[in-house]
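As structure tokens, here come the structures.
Derivation of every value follows stated rules applied to the coordinates shown; laboratory data play no part. Please read these numbers as outputs of a predicted model, since none were measured by experiment. Cβ atoms are built from the backbone, for glycine too; each structure is taken alone.
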Structure 1
Amino acid sequence: MEWISSTPPNSIYAGSMQLMAGVKACTSRPIANHPHFEDKILREKTERIYKIYGKYSIKDVHEMSCSESINYLILEDSICLAQTKSGCSTNEIIDNSQPLKNIPPTKIRFCQAVKEQSTKISKKFKLVFENSTFKIYRVFC
């Protein structure tokens with residue numbers, strides 16, 4: 001949270017709902033997806049943002065991030081690398097909610113693909129902070 005507090009005060013963050021609660025409470029930074037899930041619009045927005053854990057392309061997640069005015073994505077390895085649970089893990093739920101459920105088994109998740117940090121990827125998402133729990137990527141729109 002200390003690193004997040006060092007970013008410009010108007011920087012917008014996105015990530016898991018539980019983590020966004022902490023970001024908002026500890027840093028007062030704006031968050032793209034609020035952890036209160038009662039509102040239909042917030043649920044739909046969170047579903048779009050959770051593409052970060054699904055089998056979506058760098059292009060798809062970049063378009064979503066820019067359309068939501070997100071400056072930083074926070075990815076948690078505990079979610080990204082979670083074991084499958086017969087359709088109940090966050091990753092599987094995201095994958096199964098896609099309109100075309102015929103995802104090739106070899107397709108890689110965004111949260112894994114972005115780690116490559118090739119020149120092409122880092123022009124859209126640059127790793128700016130990491131620790132043992134999460135990685136933060138700056139979004140370039």
Structure 2
Amino acid sequence: MDDPLVKARLEKLARLRAEGIDPYPPRAVRAEPIGTINSCYSELSSQERRGDRKTVAGRIVAMRRMGKASFFDLRDGTGKIQLHAAADVLGEEEYKRLRSCDIGDCIAVEGEVFRTKRGELTVEVESWRFLAKALRPLPEKWHGLK
């Protein structure tokens with residue numbers, strides 16, 4: 001394989017399997033549609049938490065990594081939601097594994113729903129699992145348009 005991105009993803013896949021993690025599990029978790037969560041929590045004010053824990057699943061479409069905390073945008077067929085992952089919540093090893101995810105990977109996360117200071121509806125990642133490891137990067141947004 002000549003593509004360095006695909007090669008790096010294949011190496012990550014091999015590492016996951018060596019750690020005993022199935023990047024393509026035979027069963028998925030029951031998750032709530034992201035659009036439903038967005039509408040149910042639309043009235044949540046900035047920094048408000050209710051203590052509700054939800055499970056969401058989708059494809060990682062964006063990542064912002066910052067030391068001991070990272071933000072991910074997760075998209076399913078109904079919408080998009082932000083994920084917040086912190087090493088002190090997940091534990092160092094799980095946090096490191098989550099940070100090694102790539103854009104395009106499908107994951108399921110469970111955690112508390114809250115709204116950030118900037119007003120973004122977010123799920124605090126308390127646990128997560130792979131649903132499918134993407135071996136190729138997502139196509140460019142305007143791919144094929146001239």
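Taking distance in nm of label points 7 Å out along Cα→Cβ at positions 7 and 55 as the criterion, the top structure among 1, 2 is 2, with the largest value.
Out of 1, 2, which structure matches 49, 44, 32 when Cα extents along the principal axes in Å is calculated? Derived from the structure labelled 2. Looking at structures 1, 2, which one was helix-only ellipticity at 222 nm (-39500 (n - 2.57) for each DSSP H run of 4 or more, over all residues; to 500) calculated from, given that it came out as -9500? Traced to structure 1. Among the shown structures 1, 2, from which was the value 4, 12, 15, 20, 25, 13, 6, 4, 1 of P(r) over Cα pairs in 5 Å bins from 0, in percent, for residues 15-78 alone calculated? Derived from the structure labelled 2.
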